[in-house]
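Q: For reference, the structures are reproduced in the following blocks.
Bear in mind that the values in this text are calculations on the coordinates, not laboratory data. Just so you know, these numbers come straight off a predicted model, no measurement behind them. Cβ atoms are built from the backbone, for glycine too; each structure is taken alone.
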Structure P
Amino acid sequence: MYWKYPQLMHLIDYRTIEGVNLVFMYTNTTKLLIGYVIESTTGLLTDKTLCIHNFSEKYLNNIEIKNLLQKYKNRTCIINCYSESWGKKKVIVANKILTEWVNDFLEDEEPKQSIIIENNLDLRMKINLKIR
């Protein structure tokens, strides 16, 4: 079960970031930032949440992604129309708010250890050109 939009907004509105791990998808030619593991607190409660903001269903074929999703199965937010109740407008707004929230933290603090996921899938965009 992945978080819906209101759960993510609740995290951002009521939590303080204590640490951020960057999550990268790495192929032999590119390193793509796909999300964050955010350690946050409210009162005495501290926990970690996986937020993936750059998602492709192809990722589900990768065992490392599956393991990461399993590890954070109760606290995972996939900001994508793939997840339940995410329309295009919510995806755009949530990505903007999440990125600003994390970047505000990263202006003063260094990210913790990055999580790098090796990927053998071809995730490059295909461009169709018509030549006349």
Structure Q
Amino acid sequence: MATQIVIANGDNINIDDTYNISWADKGNSMPAVPNTVHCIIYNNLIGQNEVQNKNASTGNMTENVNLNATSDTVFGSTTVANLLTWAETRKGQIEAAKTAYANAVADDAANSTSNASGKTWIDYDSNYS
């Protein structure tokens, strides 16, 4: 399971400070982050782990909710632990899709076929959103 996650709602997801997922690549199993959440920060960096909330209409920040443990609720019934588990799973799905794509490209080269032509790793990801 991942140990750190920073979600910039609508922008990107950073996992364990080493792996970045763009919002478009978040997949179809990510818990739906409400539009009132600006950012979720749960990491080992200096500063408070927190959910930064905003007014969805104006975009103005409203309040922060501190996060102290993986059992803390982030929104609804979703906990930090749920997000960390999802993040590790999604990272694995993306890496598997990238490997499948690379294998398809290599197979095309070895067999003079074009099955992977015009495709990307996304075409090999059944969990893509």
Structure R
Amino acid sequence: MSINIPMLISEERSLGIFLLITVFLGGGAAWLTGRAIASTWRHWWQAIVYALLLAGAVRFLHYALFGGTFLSLYFYIVDSIVCIAFALAALRVTRARLMATQYGWVNERKGLFGWQARRDPSAG
């Protein structure tokens, strides 16, 4: 049995269409959504709700532009996973940046996704 990766992730059997519509357009919109949610200090689960709505829009783009099926649970789940991943990553990156810049006297950056309490240099 041969497994064809483009066929698993996109019904158009084209990795380019999947990358353009789902990853570039849907992921980009989800990234902006996650960044907006983090900038307004909303809860992380709201990013998931908006990403699920975005996945429906991505499914519609596949249907309207390339003749894909609109009501496909499998491909909706694939699109949802991509959108949720982008939204949550953007939320975490933005939240870490905000915690380090707005509360710089208490926190400092720790990598791309995190922050930590600032170490007291006089306590050493």
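Q: Can you rank P, Q, R by distance in nm of label points 7 Å out along Cα→Cβ at positions 60 and 84 and just name the one with the largest value?
A: Greatest value across P, Q, R: structure Q.
Q: Using the calculated result 15.7, 65 for Rg and Dmax of the Cα atoms in Å, pick out the matching structure from P, Q, R.
A: P
Q: Supply the structure label, taken from P, Q, R, corresponding to relative contact order in percent (Cα under 8 Å, 6 or more apart) with the calculated value 22.
A: Going through each structure in turn, the value belongs to Q.
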